[in-house]
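Next up: some structures, all given as structure tokens.
What follows is calculated from the coordinates using simple rules that are stated; it is not laboratory data. In this text the structure is predicted, and so the values were computed from the model without any measurement.
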Structure I
């Protein structure tokens, strides 16, 4: 059996043995620590038939090593991750999105922060591919969620060169660096969907990439919108925060049950964002002394002279707080703090036949 390496000019000959192939990938640091699907020529060609682009087309240069993410190299990583071939257009769109300068992939890939790239899929394709938006949407159990998220991480690692302890300097990292992908639960949202809010039509399919630092469960049985927003805001306020330091894009995954409480109160998405922005203002005195110096360096032009009594905002403006509805029944919403020096990017998936 032969499998193509990530450098297309070379061909690696290996015994037709699953264990031997995985041992080779471990030794060469081409895997993420989990078993891989051998990227045989046949498997890669099946992926390429769904890509709708030439195999040698460069989709993006991937920081920090700025390797060329050709369609073929993306396909190889999709095979490694276990993707179905029809996932290729979504994966290509995600690769394009992370390379947008506003996403700051260089910073995300090389930081000591535990930041992972979160993919959110919207539109008809999410349903067609079976990307989970309900029960356990950030957990295991959905093939599309697991393999799409993993494939993008392998692209970042194998093409971008972000190997742990080398260019990837994360102090601890996080499990989302294996895979971090879900869809929005558009069917149970009282508001316009994420991609429509971001300027796309409801019948378009999109992927949005987010530089996410982790997840915080917010289990509240509050039945009043004022009470609900207060406890969400108090969860978001924390002084050891990149968001307060730089002005970020905090994300809230609202459970359908909590979204219904806000809907009954007559609150639009903009209303929720405005209230959370006010409720999350934090005195600068809560920052550590060294961190306050970073805040002054980063935000004085925006906020003016910053003293201990200055109220720091979690984002530059209310609309920078990002809301989406996701998950199944239950009283659990999720706060997803972001990297701070990154903007979420949305790209349309090419679904033309």
Structure II
């Protein structure tokens, strides 16, 4: 039986800002762009979340929900430095560390450097060391697999420690509201509820064939996780599966010639990112979000690896020309996947997943 810990920092960016500026404590804090801009919320502290503010929300919406919120610009270089300090603590116990972002990671402590038999003890020690070193709190989930550990870490935030023992996993999953299952987003949650699936209990009652019919290949995944079947390994190094960049405009753009100028700038930025990582890719994607927040993505597969803007800008322009020009454009994004760093599992690619403006 594996012993997996998932560590998730509590409102990480906002907590760093409160730590470095004590006058913010006890007030709703939003990290992101100015409230009158088109920027989005990077994170919000727990006071702001009580008003409905959440990450990826437009800052203008966050201000309407919480007029008294204090908006603070993000400082990614600071967050990255602190994240490095936290990871040093992880590596004291195990080299099997799989970072998911700056503020969370999986640790496999089945065989750890101190030969500590209790994963719960390790989680407590890590939380204490993080607090002593950074003055920040983290929540931890301990379980026999990554999926359960991830769900557990979010159960008692902030500063929580939730343990799901093997003999408790079945009952825990059956009672878990379907929206709390990690990986089930709002749209999937709505679809499940329309099928009468409101908790793990109803999900468990569906056959694998039924779930596959409703949800495609993800149906098999849902069938397994509700039974606590999770053989995914903690990967100590995460290979880049895509490189992308996007921009949200200050004002929606209708003029196609201006959009092409913006597209050229994005393609040049993508080229710089690829060259910095010494990577090339084959699958080019253009993402367009319109004024009404509807969104389309179009892709083109090259039969050779590309890296330079000159390789894909013309193709991106052709795709842009083919799209709906009747609506103003709010956001443009470009990206490359099928990278040349090694063979990749296409099913795990997620272009434009998060942090694209970081």
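Relative contact order in percent (Cα under 8 Å, 6 or more apart) was computed and gave 21; which structure, I, II, did it come from?
This value belongs to structure I.
Between structures I, II, where is percent of Cα pairs over 33 Å apart highest? All intermediate terms of the calculation are to be shown ahead of the outcome.
Values: I: 30; II: 39.
Across I, II, percent of Cα pairs over 33 Å apart peaks for II.
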